[in-house]
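Please treat every number below as a calculation from the coordinates, not as lab data. None of the values given here were measured: they were computed from a predicted structure. Cβ atoms are built from the backbone, for glycine too; each structure is taken alone.
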Structure I
Amino acid sequence: MGINRRRAIIEALFAVVVWGASFVATKVALRYTSPDVVVWLRFAMGVIILGIAVLAGRKFALPEKRDWLYFALLGFLGITFHQWLQSTGLVTSQATTTGWIVASIPVFMALLGWLVLKEKLLWLQVAGILLSAFGVLLVVTRGDLLLLASGKFGTMGDFLILVSAPNWAIFSVLSRRGLQKYPATLMMFYVMAFGWLFSSVLFFAQGGLSQIGTIPWDGWAGIVFLGVFCSGLAYIFWYDALQALPVAQTGAFLYLEPVVTVIVAALILNEHLYFATLTGGMLILAGVWLVNRKKSVPEGKGIISKG
């Protein structure tokens, strides 16, 4: 195994482990402050780190004029709205539940490709979509499917997390055009910068500055972990790995992400792992595997991250 290949595997593993732990770090930070503050501080750090990486790699260049609105849209969908959904959802949703639901994003991407892009779905992919959908229902209801009849299943947070999955699928599909023109790290810098600017509106409107001084050390530990590792280094390492490894091999590491969430949530948050939740999670991953089994990412690129 070459040095570059070994390094790429370590970087991919690092990114996946960090993203898997991100939901737990968010839960810790939310004990002391509002979702708006967590998102704003997290992506302020992420923008700085990605900006340094872009400058160090001498890849900085202003977008073309016609792409400013495009990057603004991606920033709103992928950062401002997506992170509002997830951080607000995690106020009442378990980190474990979030990890399993978010793992179903590739299924929503396949559905979006079929509905909008007219991409064909094989029978195995249809089976995978149905399997993952059933797995999500098991996770949200914790195995009590009779709750579906009453409409009283899961928390409001679970619903917000569920909405975040197709939202990220839309963001990923829209990102394809930009990734054909711009280096991935540079494009993510633009997207994150716009998203952070939009999140500033909520931050200042809700009096976010007054909350910062009340956050204790463990809350800051969660926020710094999210900003430096999840929104900064993990993106850099992930795209570095994508350049050295086949897309299918790199993407396979993502199957570990919800498993990491389960382990870290049990250790730090003392979240209980229900048998129905574990079963539903395994069904989601099996469905995602079937959906991706015959499908490849165009040109070896894609913004694949949920944390």
Structure II
Amino acid sequence: MPAKTAVLLMAHGAPESLGDIPAYLGHIMKGRPPSEEVIEQIKDRYRLVGGKSPLLEITKQQALALEGLLNQDKNNYRVYIGMRHWHPFIDETIQKIASDQPDQLIAISLAPQYSKLSVGAYIQTLENARASTQLEIPVQAVKSWYDQVELIVAFAEKIQLGLAQYDAVTRPQVHLLFTAHSLPEEVVSQGDPYPIEIEKTVAAILKQLDLDSTEKNWSFAYQSQGFRGGRWLGPKVEDVINSLGEKGITDLLVVPIGFVSDHVEILYDVDILYKDLAASQGISLQRTASLNTSPRFIQALARIVQKNRLNSQ
């Protein structure tokens, strides 16, 4: 007897080996072959973080944990994963869901803040796969969950654990740097809500921590600008770190609130690139642990599922 409700966790996808990188980049670039220079640059990043991304394995673990939590009372749910740019692709997973014949599907992008370039693209990929597979069941695609209560608490808990690393003398001097993935500025000029939702996530976390949002013991910056030309959202993490160094900040705790899982933009960009830059400015940079499979985060996903399921279940 199949589960009544299918849940699809959608993520960006990442190469599982250095040999996957050319095809992975080609998929992101919609079939245009990446230059050898770009391929080698990305390979170097993955070599430094162990030769592969942990994203797929973490997403699988998140799905298992969520399915276990949802099915505590009855076996009504099955949780699937689908990636936009690597295996298992979203369209592959939709075919599997169709063959399992659930009553409904709830799809959640593992990016809390909406942008048409991220969550919007996941949803469009889902809709294309649904049409080609002729999946004829109700589908609820969750657009945004930037202020979901358990999500905010989960981030706050990670910050508290991060601050607990410091001794009593250093802790009050630690500067928090919230980060999220940058996007081309032209997207915002078209009315994209991404920057506003990012700001609201930060504000909610500060409120949860009982921190005054007007105090300057925290900053925000955009990270991981892509290879696409044109202007990207700022300020850049690099510029903020340099500015903090000029102000005499010596201890920095980075809080990536646009990401929920470890992947190369955490393990390389933050843990290696920004950490080295901070050290050159006399700053000791640490990072909060990613949410990954933390119980509070899995509770957040469960609440989203329960909120979006059909009342007939």
Structure III
Amino acid sequence: MNETLKYAFAGTGYFAAKCLETLARWKAPSFVATSPSAVAGRGKKISRSPVGEFVSGAMAGIPLIESPDISRDPRVLEMKHDFGVDFTFVTDFGQFIREPLLSEAERVGCLNIHPSALPLYRGAAPIQRALMDGACEIGVSVFKLSRGMDAGPVLLMERLEVGPEENFMSVRDRAAELGGRAFAEFAARTPVEFWNFVPQNDAEATTYAHKITEDEERIDWNRTTAEIANLVRALSPKPGAWTTMAGRRLTVLAARPSGGENGETPHAAAGSLRLGRGTPAVACGDGFLELITVLPEGRRPQPGESWKNGSRARAEERLI
């Protein structure tokens, strides 16, 4: 079924690139739009978006449009018309989509793969917010774009279990794979005339997923071990939850709650180091948090024990 369906794809980030990779196993898009390349690094090299990199490599030959505003870019509308696409996937793009590209009045219009059980966690950072909340399961929704933020009717939704130590990158990639695969299987077996879009219940939109702010990235050691561990995995590997020791930044990439063994009291001042043998730990509001993997300023990621030995940290020092 639906062998003649044609679609375009618009996306920018890593989540979008993984969605596109999965969708392309079902059917390649007629063309792809992404955000413009940018100059990056000391060498001022031209850096393409993750979607641009994927298309230029694995999908060479597929037309690629780089545009700061695809809703007003005549090339996009012309290609939609010339290729006769039936709908456009707009995922992890970072641009506001307007008419006529939005095509809200059309049966399918623009579709989006969103890593939450809509209407929960609408917004820019659904996976990070869910992990920060300690979620053990998230949803992956395919829905139709509308003028409201992630408020359009839902075509299908799948559930994804989240492991207790999984970080943002792991969940992001699995969610993208699940969303792309679920849609491909649905589209392969369901004629378009039977695609049923179910309106969202706005009253259930109680967990808006605001973009992560810089202030939220800094660890407050007065919080509980569970809260800090969830923050660490929600921001790992980037932008990373961080703290400082002796004025230098230390990013924590992986951590887990620990008991107060070896005679140390869990009532130590927040931020105090527990060194001893093995993995270092930090006193928090209700116990200790082991530093499994860290990124010292100006260095590469390393095990917490290696950092402890190399930094010559002293037990009287505090992370702040």
Structure (I, II, III) behind the derived value 27, 25, 19 of semi-axes √(5λ) of the Cα gyration tensor in Å: I
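Any idea which of I, II, III comes out highest on relative contact order in percent (Cα under 8 Å, 6 or more apart)? Walk me through the intermediate numbers first.
Values: I: 44; II: 22; III: 14.
Comparing I, II, III, the top value of relative contact order in percent (Cα under 8 Å, 6 or more apart) belongs to I.
If you rank structures I, II, III by distance in nm of label points 7 Å out along Cα→Cβ at positions 26 and 210, which sits at the top with the largest value?
On the way: I: 2.6; II: 5.7; III: 3.5.
Result for distance in nm of label points 7 Å out along Cα→Cβ at positions 26 and 210 over I, II, III: largest is II.
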Which of I, II, III yields -7500 [helix-only ellipticity at 222 nm (-39500 (n - 2.57) for each DSSP H run of 4 or more, over all residues; to 500), calculated]: III
Parent structure of the calculated result 51, 44, 24, given that Cα extents along the principal axes in Å, for residues 82-217 alone is the read-out and I, II, III the choices: I
Read-out distance in nm of label points 7 Å out along Cα→Cβ at positions 74 and 234, computed value 1.9, structure in I, II, III: I
